[in-house]
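What follows are several structures.
Throughout, read-outs are computed from the coordinates displayed, never taken from laboratory work. As the structure is a prediction and not an experimental result, all values here were calculated from the model. Cβ atoms are built from the backbone, for glycine too; each structure is taken alone.
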Structure I
Amino acid sequence: MRNVAAELALASRYARALFDVAAAEADPRAVEGEIESFAGLLDEHAALRRALWSPVVPVARKLGVVTEITARAGYAAPLVKLLKLLAERDHLALIPRVLDAYRRRLMDHLGIVRAHVTTAAPLPPERLRAVEQALARATGRQVRMTSDVDPAIIGGVVAKVDSTVYDGSVTRQLERIKERLIGES
């Protein structure tokens, strides 16, 4: 059975090391694109992914494949070193998690936060921009926002910025009123 917490911690360490080296020796944004490209290659070619992630395929063969792919793709030296290290340690299955952790580190470095906004009905683009600007003011950072619609919130907005939730939904307001009424009786 996989230990997800251990995988996340290990992927985070690899991503931190990659980012630190990329920031010193290359363009961290370009490296993000390259690791995304490698992860995409694994997504598109299931047989390649299975071979590189399989514990029965010898590490030397995995290293050879990674060396060939990185040479043809012309990836930056920090990413090539990381991919070879992952192959040598038989940790190539961590690539998707390393990519996620690297993106978080890059966004933090660039002063960007991700936000997800849920509304009861679709908002026009100008209202979405206004919400995005309000979240930028609240966080003091640039915001990359996604949105969706959930009629169950009745009205208002629920915004999740990283791990912080700003719940301005009518549903939550009704819950608060109910809690106060129950507490007063």
Structure II
Amino acid sequence: MSVQTIARRYAAALADVAIERAEADEVHQELKAWELMLTGNEQLREVFANPTILYDQKRRVLNELITRSRVRPTTANFLQLLLKNQRLTELAEINLRLEQELDERAGVVAATVVTARPVAKDTQEAIHGKLKGLTGKKIRLEFQTDDRIIGGLITRIGSTVYDGSIRTQLEILSTQLARS
């Protein structure tokens, strides 16, 4: 079974519990913090990934970290389940799927807008309104900058990309001129 399939199953199950307990956002944020801690600490990654380290030793390390981080019981139980099932090293993929699952259940669509330079707040709000009207859903919008696009913007909504960048327009024009 693929990591994505497994991650989707864990994420769906966790979403059920977290939504039922009205703590979905909090659990998601705690797990994101854990993901950053695990990816940022090579020794921790090695402890949890190494099959030669006994489960009881891993459990003691995990429980100590849980105590220090003071996460809610739902998060703690989920981390312990991942350790027991040898899936703690897949937390990043599970978090990605959890975010998608929570967004889907809340009717939220994730969108990213890439511009050459930072966008003013009023322009961000106008773009947000346009995208909300376009999709008919709530939008979780992230703005990024990439000076390579020269100008214009590139918008990603789910798997759909709207590319209105100057760079792409110049590439299209160059291709058309080369054919002439």
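Given a value of 21.7, 72 for Rg and Dmax of the Cα atoms in Å, point me to the structure among I, II it was derived from.
The structure behind it is I.
Hey, semi-axes √(5λ) of the Cα gyration tensor in Å, for residues 89-160 alone derived from one of I, II reads 30, 17, 8; which structure?
Clearly, the read-out refers to I.
Identify the structure, out of I, II, from whose coordinates distance in nm of label points 7 Å out along Cα→Cβ at positions 9 and 169 was calculated to give 3.4.
Structure of origin is I.
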